[in-house]
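Readers should treat all values here as calculations from the given coordinates under stated rules, not as data from a laboratory. Since this is a predicted model, take the numbers as computed values, not measurements. Cβ atoms are built from the backbone, for glycine too; each structure is taken alone.
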Structure 1
Amino acid sequence: MSNLTTLFTFFITWWLVLFTTLPFGVKRVENPEDRMEVGAPEKPQLWLKMGITTAVSIVFTGILRVCMDAGIISLKDLALL
């Protein structure tokens, strides 16, 4: 697995994990003020979610890279999933 493939895998994984972690822990504002979006979360905790996303993506990309370098999985196998 080349470094460029690893980078692309990390990038795609990061975005997928981010969109799955965004809804966790979201609490709506009970009394929204004027001109405030009703669906906006009270405390979105984006830094925490981005940190979790990065950690999960690093672990997943690392496992995938080790498996591909060992010959357990190939890019053709991933294309068939």
Structure 2
Amino acid sequence: MPSPLSPTAPASSPCWLVRPRSDGGCDYVSFFPIHGAVEMREGSHLPPQMPLLKRRRHLAADEADACRRLLQLEAGFRHSDPLF
């Protein structure tokens, strides 16, 4: 299985990145392959509340991979199992 930072991480399966917050919640970014592109969803979650979707974008697969790497290397996000 490729490392989450690997450029060979599969772009054909969903990927979740999570960054914990000081209030006990977390920020999340998820990547879902859709019709040859990737839908990127950014939001936050503070259980037991419903997750908040802040932004949704469609990216080419190579753009999504670059964005995922940048979030992990520079913004403190880590690979995670799906939150919900």
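Work out the source of 3, 15, 27, 26, 17, 8, 3, 0 here, i.e. which of 1, 2 gives that when P(r) over Cα pairs in 5 Å bins from 0, in percent is computed. It traces back to 2. Ranked by distance in nm of label points 7 Å out along Cα→Cβ at positions 55 and 71, structures 1, 2 are led by 1, which has the greatest value. Structures 1, 2 were shown, and distance in nm of label points 7 Å out along Cα→Cβ at positions 15 and 31 at 0.2 was computed from 2.
Looking across 1, 2, the calculation of helix-only ellipticity at 222 nm (-39500 (n - 2.57) for each DSSP H run of 4 or more, over all residues; to 500) that yields -20500 traces back to 1.
Computing relative contact order in percent (Cα under 8 Å, 6 or more apart) across structures 1, 2 gives 28 for structure 2.
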